[in-house]
Structure formats: structure tokens, C-alpha cells
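Student: Each structure below appears as C-alpha cells.
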Structure 1
Amino acid sequence: MNAVAIRGLRKVFGRFVALHEVNLEVPEGVCFGFLGPNGSGKTTTIKIILGLLEPDGGEVYVFGRKAGSYEVRRRIGYLPERIEYHNHVLCVDFLKYVGILNHMKPSKAERTARDILVWVGLEGWEDQPIGTLSAGMKQRLGLAQALMGDPDLIILDEPTSNLDPIGRKEILDKVKELASEGKTIFFSSHILSEVETVSDYVGIIFHGRTIKQGRLHDIKRELIRRKAEKYELVVDKTSEVLSILTEKGVEAHVEGDRIIMFASNPGFLERLIPKVLVDADAQLMRFTPVGDTLQEVFLQLVSEVSLEEGESG
């Protein structure tokens, strides 16, 4: 079963169409990276999954039930992009209140709150007013409140904002830990390297439409096959091989111990390399296509869609 299934989702605000047609499938027990430029409809989609907005078309199901129902909401934890607190409230009391809202007994809510505060890295701050926390610590508190009801689906909107590099890594490690325990993570972030670090699946929307979704590995492999122009070559005589490649008209440069090559005709390059190695009396260590980073994949897909829209317009 999918944790989230969205079909033909549409949302209109006055004359503005925020979502034209969003289709997503989020399998259970994975970390799903939700991507899109600013204004693409990510937050609107999340609010409809949560039941905070009603769609104007399409269907949204969470664990097989229609989004917005009481049963569905009880299974979701949510960290919004921006969260405001009452600064005079103690951290543990805030989480205890969230637990009571999730139908916990007060004693259990307090025990759970203290355990989660330690887990997110706020040990020693349990009985301190929220107003004494730094911005990064408040972000950790926000993650803690998202976990108080032991949700099956955890929606995180920019969960590492306000965190330093060490804090970011710690939170990303926590996200991976939650996914390894069978939780479904719906992870929205503008920092694509972070999404790539934790996500098994991704969904990319642009101008209110889904432009690509699926396993991150499969999407990258598809684009490599389609483009198939970037290769890396590792040999024991880098400068000699690079010189010969350049003489043969191959666009190439050195990155560290690798020669990076670009070819509009990959077959030509594959036939050329053995001859170059013989001419340079070089030993081959590695010759492979180079997979794109998630950021490169994202930019390529958005660029392709923009071109298509420009041509159709």
C-alpha cells in the first residue's frame, strides 16, 4: 500500500491555479523527497495531504483513506516550514500538551516528551522556557512535536532550516533512523544535497504539475541513458592521456585524479579510449558514465519542461 496516493490534484485560489495536475505515489516505509522551485505548489500540496485545505479536483489518499479524515490525521506528524511558539512555556510542557492532544494520558505524555527531547538533542533543556532556545534548538523542538503522537507518516517541511552544518547532519541522521524503523518520511527541502542524502524516492513538481517521480536511482539512470555524454576516466598517466584526447578533439578536463569527458557520440568515445590507452602506454583503472547529482537532475528536468512550455506557448 502507498502511504500517500495523489491523483489529478487541482487547487485554485481565485483566478490563480496553484495546482494544475499533481500525481504522486509515496510507498510506505521510505523517505520521499518532495522537490520543486518556489511557487511550484509544494506547500499547497502538503496542506491538502494534511486536510488543512480542500482540493478543487482530484483525489488524495493517506494509507488508503481519504485525506482530512480524523483517522488519517491521527497517523500524521507535521513539522511546518515556520513554527511559532509561546516563549514562556517550558519545552516539556509544550510537548506534553501535544501528547494530550494525541489522546495520551498526562503521565505518559510527559515521559514521552522527555524521551523525545533527549532523542532530538535537547537533553538538559527539558525544563527551560522555549524563549531561551536558539533558532536551531527551536527547530529540533519542532521535530520533537511532530513525533509526539508516534505517527506513521511524518511530513517535514524544511526540517534543517536554522541549523548549523553539524546540526543538519544530526537531523538528517535522525530522519534516516526514522525511515529505517518503518516510518514514512515526506521530506520537502530546497537543499537538494540533503534530499539526496536521505531519500529513496523523489517527486518533482513544477508550475503545479508533476514532472517526474520514482526511485531516485532510476530517475538518474534514465537521464544518463537519455543524455549519455559525461564520462569519467581514471588512468595511471593522466596528463599523457588527456593530451591525446584533446588532440583527438574530445572535450575533456581533469578533476582530482579523474579525466572528465563529454561526447555527443558515446559510441565513438568508447571505441577511441582503447586506442588512446595504447598510444599513451597507460593502464586503465576506471571508465564509466558519470551519474548526475540530484541538483543536476532537478535543473535538467525543470529546464526541459520550461522549453516545452515555451514552444507550446
Structure 2
Amino acid sequence: MISYLEFEKPVAQLQARIAELRLAADGDGVDISAELQRLESKSAKLLESTYAALTPWQKTQVARHPNRPHFRDFVRDAFDEFVPMGGDRLYGEDEAILGGFASLNGRRVMLIGHEKGHDTESRIRHNFGMGKPEGYRKAIRLMELAGRFGLPVVTLVDTSGAFPGVEAEERGQAEAIARSTEACLALPVPMVATIVGEGGSGGAVALASAERVLMFEHAVYSVISPEGCASILWRTAEKAPDAAEAMKVTAQQLLTLKIIDRIVEEPKGGAHRAPSEAAQTLGRVIGEELDALAGKSSAQLRRQREDRYLQIGSL
């Protein structure tokens, strides 16, 4: 069942009308197919026009939609033979960041990403996708393992930010994020990162410092959440829509600024309406990117990453 966002109310009303017509006509022999077809066509056009004109704040809401696909959904629909690997060999297991060996269209890869969960129980278990130091250190371990065995690294980023709790700080959160970012940049194998939902702060960068950074059409990527930015600048989170506009958080804005390299198209109405289709599209695009990187030496890959990040912000 689709959960409608505030700006989708006109679409929701049309869909409710369609459901009422179906229920009223069920079993009474009245032919309402023409009316249903008209309303469904109107609903589809309204949905398409609405999503073609989303504001940055509305895209932020879409990126956070509870039905949006997360790491486990992508594993199920886009990858094969996933072998999860746990623990950082230093402290423990962090279920906010998952990873392991996987197969993408016959190519073996190391897959790492954030998992937010889909219900209250799983969201708590996965800490809402907010990684702790042991999660980032696990990612480092898996990246080093990928380098040792010559496997490309694929990351799926979806986090509001790294976990800010006292216990995470006590265990070296900042150091773990910095080391994970360093591990990405030093990889001797190809790396493709995708912002699939929220890309928040260093918690996202730690898994996204790749030579190819992709982004779903309605995902967002920023140094801080719009609410956090608004609280700092205007002392109120109510200014979040203004902050989102000023921060340039959308895929379209970030592609223009050359922060990301490619936008991955989502199904009409967002990935949450057709998670399997979105995952399959992403799998195909990642495969294309890995094909383009195949054959490059370790030195070439490192140089490509170095050039990519040094050029950001240059005139």
C-alpha cells in the first residue's frame, strides 16, 4: 500500500476515487471500464507532471519515503549470490552498514551499503541506517579484502548521517569515517558508488568517495540535513524547504556542479512505487559503469579519483 506524501494529495484523491468506483461496481454488472480508464490516465499524467516539477524539499521527502527500496531490496532484486560478512574484528557488528560478496550479471563484486529497515523493529535493529564506528571499520575491512582479491567495490549509500551518539564518539566515529574515506580513495580496484536515498554528511562520503558516483533521480546528497542547516542559520527547522533550495541537494543540481557523474532514472512517481524495477535499472547502470572502468590499472583508477575530487569547486 502506497503512503502518499503531502504534495501528492491530488493524486491520492484520484486513486481513492478509482478505488471507490471499483468497489461500487463490483458484482453489479455495470460497465465502468471507460470511466476507470479515463481516471487512471488522468492520475498517471498528474503523477508524472507532479514529479517532473519537484522542489528540492519535496525531493528530500521522496528520498526519505518509508517504502523506498533499501540495501536488502537491492540485494534481492539486482544482485545474486550475496554472501554477507559481519564484524569489524575490533569491536563488533553494526547492522546499519551491511556488506559482503555478491554477483552482478555474472561479475563478482564486493557490495557494501546502508540499511534503514522497513518497519519499527527493523529500523531499530539497523539504527535507521546511521552507521557507527564498527560499521565503517567493517566497510574498510571489506574494501581491503576486495582489493586483495581484485574485486570491484559497489556501494549503496542511504543515510541521514553517521550515528551522533556519545558511545559512537567514544569509539572514534570521526577517525573511522576518515579512514573509510581514505580506504575508498586508495582502492586498487574499480569503485562505483550510488546515492539511492539520502546521502548525508560524512556518513555518506565515507562510502561514496569513488571514481564514479551515481545518484537516483529523486535522491538527495548534502553536507547536512535541510532541517539541521535551517536550525543553524535561522534557528528553526521550519525553514528546511529554504535550506534545501539553497544547499543544492538534488541529483540534477549536483550533476551540474560535477559532484556526481550520472543520474539513474527512477520509475514514474519514484522508486518507492516500483522498487524491483528501480533495483533492476540500477543494476544495469552499475554494470555499464563497471564495464567502462574494466582494464584500468590501479594507478589509473587512483589518479582518476584524485583528479575527480581535486577538480570539484574549481573554476
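Values in this text are rule-based calculations from the coordinates and carry no lab data. Nothing here was measured: the structure is a model prediction, and the numbers come from that model.
Student: Of the structures labelled 1, 2, which one yields 68, 51, 44 when Cα extents along the principal axes in Å is computed from its coordinates? Intermediate values should be presented prior to the final figure.
Tutor: On the way: 1: 77, 49, 32; 2: 68, 51, 44.
Working through the options, I get structure 2.
Student: Given structures 1, 2, which gives the highest value for percent of Cα pairs over 16 Å apart, for residues 8-87 alone? Each step should come with its number before you reach the end.
Tutor: Details: 1: 56; 2: 68.
Evaluating percent of Cα pairs over 16 Å apart, for residues 8-87 alone on every structure, the highest lands on 2.
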